[in-house]
Each structure stands twice: as C-alpha cells, then as structure tokens.
Structure P
Amino acid sequence: MKTGVRYQAFHDPIFWFGVALYLLNKFWLQSHFQSAFLKGYVTDLLAIPIGLPILIWLFQKLELRGELAPRIWEVLALVLVCSLLFEVILPPISTFEKFGDGDILDVLAYAVGGVIGIVWWKLRERTYEPHLSP
C-alpha cells in the first residue's frame, strides 16, 4: 500500500480565499476603484486556484481521480485549456465577443494563478489528512 495525503477541495483555504476575493472584487472593489487590473485580470488570476479544486472534486465524485493534492500537470493542463478556450477559440465567435478579445495578459494571469496555486498546494501537501491507498 502507498501512503498518501487526502486532498479535499472544499476544505482548501486557497479555494475559499479565491472565492472571497472574486466576490469582493466583483461586488465592491470594481465599483469603488477604476482599475484595469481589477476589471480585466483578477478573475483570470483566480481561475486556476478556484477552478482546479472544483474540477478535482468533480473527478473524485465520478471516481476518475484519487484524493491526492493537485499535481503540476493538472495545473498546466487547466492553464492551457483556459488559454485556448477563452483567448483563442471563443473571442472570434460573435456570441462571446461582448466578453472581450483574446489577450496575452489573460494567459499570463492564468499562468501566475497556476504558479501561486501549485506553490500553495506543494507547501500544504504535508498537512493534508493522511490515508492509505492501494
């Protein structure tokens, strides 16, 4: 048997911090401060720290993934998917053009959020609840 750590997405502080920061930005900061960063990049920066735990939870519920903490390749895959989908594929489609154009700085924000997330998850990996897996 392997010894591992149990990752629970909805017990992850970075997930809840990201959700709180997203809500604070959306409903208060943007209305009180005129900032291109707040309006255009905060949500992109939070996409990985919020989105990956949700995807991991879903895959765990569908029994497609174990209970280990997020891995680097998962972060990279989600950064790539978000970048391609939201910055390359959807912007030219007229239905989605009101959401903005493809922007390389959005890709950078996804990547920075991914780096923050993976550093957090690697530092916290030792504190997750131990469990045994076959």
Structure Q
Amino acid sequence: MKGDTLNRCMQCGHTYSEGMPRCPFCNPEPEPPMRIAIMEICDEVKEVLLEKNRMYGDSLANPVNIFHKGSDLDGINARIDDKLARIRSAQTDDAEDAELDLIGYLIMKRAVKRIQADRKGRAEHGVFE
C-alpha cells in the first residue's frame, strides 16, 4: 500500500509490509488445524466421488430409470433421504461412511443442477450437444 514501510527478508530477499510478523514467501503462517482438517476431508470426498464416477459412470446424472421414473434430482433426493434415515436410526455400522456418502450425494446434486443449468443456457442460445 502507499506509504507502507517495507522490510526485506534476509533469507529470500522478497519485500513485505512492516506490519507482517514474518516473510510470507519463505515463512508462511502455519495452517490452523481446522483449515487442515477441512482441506483433508474435501480431498477425501473428491477422491471418493471421482472414483465412484469412474466405476459407475454418470448414473446419478443420467439414471437408467428402470424402476425409478422420476427426475435425476428426485433420485438423488431419495438417496439423501435414505442416508439421513440410516444415520438417524443408526442402521449403519460406520457413521463416518454414511456421512461421507451424504456429503457425496449433496455434492452430486449440486453438480447435476450445474450441468442442467449449463445445458439449459446452451439450448437457449441455440447450442446443442
């Protein structure tokens, strides 16, 4: 900022604001434990979702509708309801897996909505797949 006094790091040579306790380039602040946990859990959920998508394809976004005749979002909502019922009644041996599945379904629901909005936007502009 204008008028800031700058320090020069003796280790890396970068300049940084005098108000900062250390050089942010070679001595960044350590991540708080909550941020680390959030990043690790998000990475875990991402890996599980990508692996399941690789194994099962886009079955949530493009269901075969043999028994279920509702929309893809209705199908996801039904799975979310089932997962919540299992968590509430403790029908699952591993609550963490049920929570991970629930998080996954909620992310997939957002992904399906985004894909639908993209398709709708392209169709409105005369662009078809």
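Just so you know, all these numbers are worked out from the coordinates, no wet-lab data involved. No experiment lies behind these values; they were computed from the predicted model shown. Cβ atoms are built from the backbone, for glycine too; each structure is taken alone.
For structures P, Q, calculate FRET efficiency 1/(1 + (r/R0)^6) of positions 13 and 109 (r between Cβ atoms, R0 = 25 Å, to 0.05) and state which one comes out highest.
The structure with the largest value is P.
To test your reading of the models, identify which of P, Q gives -0.43 for log10 I(q)/I(0) by the Debye sum over Cα atoms at q = 0.15 Å⁻¹, for residues 37-84 alone when calculated. Don't skip to the end; give the middle numbers.
Values: P: -0.43; Q: -0.51.
That value comes from structure P.
Comparing Cα Rg over 2.2 N^0.38 Å, for residues 61-100 alone across structures P, Q, which is largest?
Once Cα Rg over 2.2 N^0.38 Å, for residues 61-100 alone is tallied for P, Q, the winner is P.
When helix-only ellipticity at 222 nm (-39500 (n - 2.57) for each DSSP H run of 4 or more, over all residues; to 500) is calculated, the result is -19500; to which of the structures P, Q does this value belong?
Q
Which structure, out of P, Q, was relative contact order in percent (Cα under 8 Å, 6 or more apart) calculated from, if the result is 14?
Corresponding structure: Q.
Using volume of the Cα convex hull per residue in Å³ as the calculated read-out, with 242 as its value, let me know the right label among P, Q.
Working: P: 120; Q: 242.
Working through the options, I get structure Q.
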